[in-house]
Structure I
Amino acid sequence: MSCSEPSSSSRCVQPPQEQPSEAEVSKLETAIEEFNVGAHGFQSVLSNLILGVEAEREDLRKAREQLLKEREAFENETRRVQQVYSNSDQITLNVGGHKFTTTVATLQLAPPPSLFSAMFSGRHVLKPDETGCYFIDRDGRHFHDILNFLRDGQFSYPVEGADYKYLMELRAEAEFYGLIGLVEQIDRYPYSLTRVHRASTMNLQDSWMYEDGQDEIVFKVDRPCQILGVGLCGTDGAYTVELELVEVDPLDFSIEICRIAEGAQSFTRSDMNDQQIVRMMLDSPAALTADKHYMLSALIKGTESFCCEECLDVVIGGGIRVTFLAWESPNGTTQERGQFPELYIRPL
């Protein structure tokens, strides 16, 4: 039957709608509350991100402005320096009454913190004397070596027969001029060398073979110093040496903490020249301190050599106490006998 206009005798009745339970209403309200809380948190995070981006953008803008200012200042300074000096300009220095002629570029290119690169940078007003020279109140006897180092970065001076008094004077001049590289090259020369001779006897009858590995000694010093090299037992023939200096753990000498220096050198029969001990110098002096333990290791390949015996446990040289500690090397030598009759140190 279809529903028609209501009459007094009949009516179309709609079925009643089912109402949600209290549990369902509570669950829906909880979900809505959680959504609102999450939306608020997201909005807060988003706002913070926007603020962070804006702050970073402002920092970048300020940094760019600062960079542009510094670039402009650098370009202005460069133009000013170029107006003051031309790199190819010749310049004459009067060093303690000795005159030297060079170019502005040679002085400007001196590695910092050189006095010359600062003097002739154009940032300082320099006035030549009446003869057109720039006066430097230092000893001019050494300046030719200073100038040659500025030109090519090298210091050429014979090791054999070296005048160590002159080297010390030159080193003082190099320090004054701020030439660190020249100071380092001078320090390679064995001035103030002190021999730490530890071998009581040299066994020239029984030869020693190098078949089982390195010859090693462990030692420590009681004051800061530098080690310049070692004296090795000689031979009637020739050999090649690979030398290492390492810091070792004071409780376990087999544990290497760091490598300090290394080098290699070949010795011919003529180098030996019937010497019982031959010198092997490090490329550069290595610093030693009183609170550390060190190991010298030499891998030697060649003809049989002599052997030093009855070596001392403690040797004092140049006021430095050098203590040699108990250790057996892979080559079978100990602190009492082996291939290291001497060390060469420099007290500081």
Structure II
Amino acid sequence: LLKRIEKEKDVIRYNDLAIRIVEKALHLIDAGEFDELFPVLKVFLRHALTKSLPEEIRKKARECLFQLLKEDTIRYLVLRIGRQDEPERTTIDHLLVMCEDRSVDIMLDALVDAEDASVRRRLFNVLVYFGDRIREKVEARLNDPRWFAVRQMVALLGALGGEGSLDALERAYMHEDIRVKKEVLKSLARIPSPRSSRLLISTIHDKEADRTLKAQAIISLAILKDKDAVDILGELATKRETFTDNTDLKKEAIKALGIIGDRRALPYLEKLATRRVWFRREANEELKNLAILSLGKIGGTEALDIVKRVCNQSTGQLYATCRRVLEGKQES
């Protein structure tokens, strides 16, 4: 029957064959013989997506898929998509998307329960295809008592993007688990918005916030290339602190200034590159090298003049970093 319907162009004969195939395929589902069912799904999917076929045939193929993509079938497809060596992954992706809302809850459950990171990534990518259609279901799961389930939903909201995710992400940032909070800050990096920047900046200013959260907020601001954050990052990078060691945060701030690429960062980077200290000299040298690299990323005559001046007055690793930046700019 499948061989006959593959080449059938007559609408009436196609409908007759489709009815007979679906009848037999439903028996396969009842018997749990999903491997035997899969070729049927492939044929109907191909016909549903082939624009050169008559619309009546494409519509019938979609109807047949709707009949066969029952809950047990969807669970079988979700299980298969988790296989690392699955040769039919593209076909399965299309089938799951065609299931529409019927497959979303099953995939969300599987996403949370999967122990293998590669399986989670494959399910995650399929769910993102649904776009705004799944937003409400994802937001509802932010109340899950399991922190790792909430973290997955936060990551999905970030991948869906758009300001429609921001209300839910702001609520999720109130979660007690730091891993969820960190995922919120990562997700904000995918949603350019003044609201995203405000939450990220407030995290940097929050004296009670964990350092890992502050570091992630800086990284996210860099990804957003938020020029309004330059002064905040510059002040953080250049602040002298006698009794606290914020070297890791300073390093992230310096790298962020280079990534953002705004010329307003030049005075801060120059100050860092030329600073002399009596204490923590090794850490200061590391900050100097990062400042030179960020000046190289920003580029332009003014930035490179600073690098040249530092180069003329430096030795060792700092000199080597300056030379590498200057030679790289000459080559480009």
Structure III
Amino acid sequence: MEVRLRLEAQPLLGLVEEELGGALVLEARRGMTSPLQAYALLDKPRALGGVEQVPLDLTTSRQARVRIPVALPAGPPRLWSFPLRVFAQGRLCWLADVRLTKAGPWWVIGPFPGNRAESHDRPFPPEQELRWEARYEGKGGRLIAWHPFPASARHENGYHDLNLALGFQENAVAYLYGVCSVPRETPARLLIGSDDSIKVWLNGDLVHDHNLHRGAAPAQDQVAVRLQPGPNRFLLKVVNDDGWWGFFFDVDDGEGHPLPDLRWEVSLARVPLQDPQLRLKEVTRTAARLEWFSEEPEPAKVFVVEAQRERRLVGEPTPKEEMVLPRPGAPLRVLQAPQRTTRHTFT
């Protein structure tokens, strides 16, 4: 059975601390098999309603589509996990850990390559087009895409930590996008801090350009702007030479007071997996138990080959590929489990 999942969430103009809602849209399709008795179980946290069972009608049709409402309560952004399981004929056949958070106001993409000298004035794709579904080649040839700025990467003092959002990156570029709204034309002041250089576009116009090497602090740069009635779109570019990187960004009335009618665009968003590394949980002389996670449900597959008995000690001068070497001529074994899941365990 093939299963697909997507989050349906409309951006709203409000405060990220408010309650936000959306829906998980689950589509299931069976092959040319006999009719299936199927259902989905969504494990909501107890505070959000507990377990919800939803039937999937695969008896009269080969395809079923259901919409499961979800909501995150009022309060500061945090990560919520919603395990979602699909059963057919009483057997678990698909499992995904759906990680949701309140996204707002920033979305981030990066890292693109280059230091200030190379990349501050070099236009990368986000300066030329805003396509949320697009994937681009980033630093080191890695594919990158827009995703919500992690709530865990925003400090209490308002510092947006790009080390936590994108990882420790030197000679790197990040772009941020956010939308705010006011009911009428409003004079405002941008309070900006950055590590290192920064550019700011407002509704497509470059309103701030500061190319320098520095650590970030609140309100290092102050820029007078006029917000237009309705949506106002900000695009930020931060370039890092070395060390830590991040930014501060705030808006006031020019005299240190918040704008009372200012609202930022916020929504529910899925949080991509940040730590998919393989972990060795139990080891004996003849066996080992492996655990790892994947972004999308897929069958577990492990490639195993016998290692040489003589191994070099793990040390800083030793390349990782030389720490353990396969025995010459040893056959490659492929182990695979049929169940589609995001949580993988293999012995």
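Out of I, II, III, which structure matches 145, 73, 34 when Cα extents along the principal axes in Å is calculated?
Derived from I, not from the others.
Starting from the value 30, 19, 17: which structure in I, II, III was semi-axes √(5λ) of the Cα gyration tensor in Å, for residues 110-285 alone calculated from?
Values: I: 43, 20, 14; II: 35, 17, 14; III: 30, 19, 17.
Considering all the candidates, the number was obtained from III.
Out of I, II, III, which one gives -500 for helix-only ellipticity at 222 nm (-39500 (n - 2.57) for each DSSP H run of 4 or more, over all residues; to 500) as computed from the coordinates?
III
Identify the structure, out of I, II, III, from whose coordinates distance in nm of label points 7 Å out along Cα→Cβ at positions 30 and 182 was calculated to give 8.5.
Details: I: 8.5; II: 5.2; III: 5.8.
It was calculated from structure I.
If distance in nm of label points 7 Å out along Cα→Cβ at positions 22 and 246 comes out at 6.5 when worked out from the coordinates, which of I, II, III was used? Display every interim value, and only then the final one.
Working: I: 8.1; II: 6.5; III: 2.5.
So the calculation was done on II.
Quick one: FRET efficiency 1/(1 + (r/R0)^6) of positions 54 and 166 (r between Cβ atoms, R0 = 41 Å, to 0.05) came out at 0.05 when computed from one of I, II, III, so which one is it?
Structure I accounts for this read-out.
No lab work stands behind these numbers, since they all come straight from the coordinates. These numbers come from a predicted model, not from an experiment. Cβ atoms are built from the backbone, for glycine too; each structure is taken alone.
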